[in-house]
Structure 1
Amino acid sequence: MVWMPDPEALRGKVAVVAGATRGAGRGFAAALGEAGATVVCTGRSSVTGRGGSDYDRPETIEETAELVTRLGGCGIAVQVDHLDPEQVRRLAVRLRGEFGRIDVLVNDIWGAERLKGGPADWNTPVWRHGLDDGLRILRLAVDTHLITSHHLLPLLIEEPGGLLVEVTDGTAEFNAGSYRISVFYDLAKSAVNRLAFSQGHELRPYGGTAVALTPGWLRSEMMLDAYGVREDNWRAALAPDRDDGLPTAPPGFAESESPRYVGRAAVALAADPARHRWNQRSVSSAQLAREYGFTDLDGRQPDSWRVR
């Protein structure tokens, strides 16, 4: 039987996806939308301006919000720089006034994809790595999450059952035994796993749940551009005889996933009345797909971590 999302699974629920402009963030927002949720989509890139974005890219939070609504939810775009505590405080005030609470908070803020560099830049030792770039990676990956949690978690604990999803790269188990690109990237992604653990401890008395969630090899807009493909023809990147001058993706790309896949993982958690069994844990989209039975857009359950 083909798996299909339940358009009523989260009807009446209010979710905030912090960092919803593109990539996994847009995937989270879209999946919450196809489950019927009201989704507040925040980020710096807006039709009104880039808002300090580190990327010169065309995607905007308004596009994400429109996608949410088109899929059956209610999308609301709010331009926010999550490194600016005052902007996040104002977001919290607005949400309290309009909704009184939030049911799901997805901390997906990142923005350091270019700073981490490509494979040729990886394994650069800390004493040779650009210090300003490295510290910027940590600010974008960790400070943003802390600022957002500080201001928005009071809304999540207004009612029992709130879910916090901390988005990272690699499970705690994988990262504990694997060097990840650079000291700065390694520290950033391991820190976010730990954030879910510590915040889960603090949310438990209020009936809340915090989970660290990692996608696998994500077919983000930037990744698709790197291989010169689109979501509807991404397998062309695997062709060994490409004649367009663009790189051929390594075999592991066959197990890559669309952003919707990890989004559906968050929806599965939010819709599970027994979600608290996952509190403080670090999981992957593929692990939750096996647990809950959801699939990616093409009906598969890819697991790129299995082939690394």
Structure 2
Amino acid sequence: MIPEAGTHLPEEQQQMMRRATRLEWISIGYAACTITAVALVVGNSQAMRTAWIDDMLSVLPQVAFLLSGIYVRRSRRPTHPYGYHRTMSAGHLVAGVALLSVGAVLVYESVSALIKAEHPTIGTMNIAGHTIWQGWLMIAVMAVFAVPAVILGRLKIKAAKPLHNKLLYADASMAKADWQTNVASIVGVGGIGFGLWWLDSVAALVISAGIIQDGWKNTRSATVDLLDRRATSYDGKDPHPLIPRLEGQLKSFGWIKDCGIRARELGQVMHLEAFIVPISVDLSMAQIHEVKAALEDTDWKAYDVVVTPVLELPDFFSQPREVVK
């Protein structure tokens, strides 16, 4: 029997999912602190404003993951016979498109500032009776908040791998790269301090390009999965290692002459079609059920398995199986 939503994950993965959820809530809390702190010191630096927007955008994958986590637990319905697992991919796509769109706008603003030769200025602030250059506060804020993002990113990657969760992996990769945004903004603020007005716009342009890169990666990965690309590893680079394992499982049955697995991703899990060419055309339902049960028991990601006896394998199995990158 096919497990219903919310019950298909083994205990280890359920614990990892709970851990990932906690990490996402922590990340949202961290982002709220970062956004508030940067807003207090942002000043006229375009690099700081761009980094501030980047911090706000970083919440999108986290919110998408948390909302998707609610939907994937829904049971199948006649209108959704495959369940709701693809809400993870849908959330992934929405976050990617948002990053791509806003990143494009920020690139335009950065280039426009360079062309217009805008000279940003950074004033002073009075703190406890002392007048200090506001740029020092900007640099301090960006330096302090760079470290937690990297740590959270590494922790999320450790959870994304066993969960085979591409949305979580994309969020983790963005978090790991946040230090580059912070460094770029520090360079931009420092440039203003040294009279290099153009360095601020260049830093903003670098940050904007990073946002576009994140948006493109997320949009492309989510889109190709929604278009039923052959299932891949969590980072989207290689064919999923479960597929050859399942094909090996099929070949262990002595009465199967040839076989092939067609796999598409439903979020964290997979819909699998096992095509088998039997030695004899006289097959029993018990044999087919035995094959189906064996595949489902191989791995928790084999969520929805269909076994189809055929006289010969479909033509697409004869094509190269490398993933287009």
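Given that helix-only ellipticity at 222 nm (-39500 (n - 2.57) for each DSSP H run of 4 or more, over all residues; to 500), derived from a single structure, equals -20500, which label among 1, 2 identifies that structure? Answer by label: 2. If distance in nm of label points 7 Å out along Cα→Cβ at positions 31 and 71 is computed to be 1.7, which of 1, 2 is the source? Going label by label, the one that fits is 2.
Largest in Rg/Rh (Cα atoms, Kirkwood Rh), for residues 63-126 alone among the labelled structures 1, 2 is structure 2. Sorting 1, 2 by Kirkwood radius over Cα pairs in Å from high to low puts 2 first, with the largest value.
Looking across 1, 2, the calculation of mean count of other Cβ atoms within 10 Å over residues 55-62 that yields 22.4 traces back to 2.
Bear in mind that the values in this text are calculations on the coordinates, not laboratory data. Keep in mind that what you see is a predicted model, and the values were worked out from it rather than measured. Cβ atoms are built from the backbone, for glycine too; each structure is taken alone.
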